[in-house]
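These notes open a run of structures that come right after.
No lab work stands behind these numbers, since they all come straight from the coordinates. Source: prediction; values computed, not measured. Cβ atoms are built from the backbone, for glycine too; each structure is taken alone.
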Structure I
Amino acid sequence: MSPAEPLVLLPGMNCSPRLWPPLPAVHGRLDRPTLDGCVDALLDDLPDRFALAGLSLGGIVAMALVRRAPSRVTRLCLMSTNARGPTEQQREAWATQREALAAGTTAREVQRALLPVLLHTRTSALDELALTMASEVGEETLDRQLALQATRVDERPGLAAIRVPTLVVSAARDRLCPVARHEEIHALVPGSRLVVLEGIGHLAPLEDPAGVGEVLERWFSAG
């Protein structure tokens, strides 16, 4: 990894830093209940200039961050994500999950219900890893992330303004953010590169940590 710029990794919803391969990086927190508030907090906490990679909700926040502060980001990686604004069906699902949390459901239990769409390869070890991340996130932070989800906007109009080296990474078996969503982002970001990782699902770094680590290292160290 290049020492010239720090690497910032943003996790998906209900995911801890355990999501990512073991790379030297700063792990950003998604713990504010609005998209703008989350970006504000990250810009206050992060170095002046940094490379930025985000998965799923982390990718959505990354797109908002580079839109708000393009001079701070030196390169960008968007993984297992979606540039479109939320649908009414999504808003209803997030509201239902928040109601469940308020009634005593744990973040781990919310994650357990989503495992079929988060992972393509289901093993007891991978399932437990995804559930452990949720336990590490906890109910309060997950509730804020669900509130944040509802404040998302359509990021597609701003993607054409991105002027840093951008890598778009899709998992071929992703049921939440299919390849077509990444092809859309790739088409809108000038000079971007699209990589499709075969045989894995939404939480790509859990299912293929070596493959994702190699992709990130090549992107981060490229001139």
Structure II
Amino acid sequence: MGPDVIDHRVIDRYVTDLGSRLRGSKRQVRDLLAETRDSLSDATEAHVESGLTEQEAQRRAVAEFGPVKEIANEYQAELAVAYGTRTLIWLAVVLPLLHMAWEFVRMLLIGPWQDFGTVPPQWYLFIAKANDLAGGVASGIALVALVLGRVLARTCDTRLLARLGAGVALGAVGMVLAGNLAIIAATAHLDPARLLQSVPMSVASLITWTVIVRLGLLARRCLSCATIVA
């Protein structure tokens, strides 16, 4: 009975092994594994109809489908590209919204720079402007990467495309992070008291950093999914 049970689980073992090697969206992983199981089941039925036993048919189906490591690499490349695409979409959409929300709160609670007590020096305004532009530039880069990705997908290797998407995502988040850190450092140098704003501004800052960290984690996971591919 032991061997029979094992033989009847050839497909299950294959799918389980394959699933343990994949990283990415849980839903997409489940879909890929479901498609794999269906393909193996169909192939098994065909081999049974041709005269093989159930156990032999399952083993033949698995052998024809391909080595689990090779299939895992192909699937992982697809998952990495999909995860990278989703991350870039988030960057392209969320960063402009985040900037507009922050500017609205700043103008509502603080007002223009000239109304902030005294007009800050030019070097500070330059850093502030660069920080304002960072989100828009990062969003534009993500949008361009999405468009180019669709074009390159026709000719470019999926694994390379996955790594490029992850690199762009990390670079975009890094740009926004650098801009925010620069304005904080500049503000602390100019007037540390300005870092202690009202409660609403502190909440807005907390939300901003929460979003940035979240995007950074998405970009980091995107790179992790891409670098798993052999």
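Given a value of 15.1, 43 for Rg and Dmax of the Cα atoms in Å, for residues 69-156 alone, point me to the structure among I, II it was derived from. The read-out comes from structure I. Determine which structure produced the value -29000 for helix-only ellipticity at 222 nm (-39500 (n - 2.57) for each DSSP H run of 4 or more, over all residues; to 500), calculated from the coordinates; the candidates are I, II. Comparing all candidates, it corresponds to II. Of structures I, II, the largest value of distance in nm of label points 7 Å out along Cα→Cβ at positions 13 and 189 belongs to II. Starting from the value 0.95: which structure in I, II was FRET efficiency 1/(1 + (r/R0)^6) of positions 21 and 181 (r between Cβ atoms, R0 = 41 Å, to 0.05) calculated from? Attributed to the structure labelled I. Taking percent of Cα pairs over 30 Å apart as the criterion, the top-ranked structure out of I, II is II, with the highest value.
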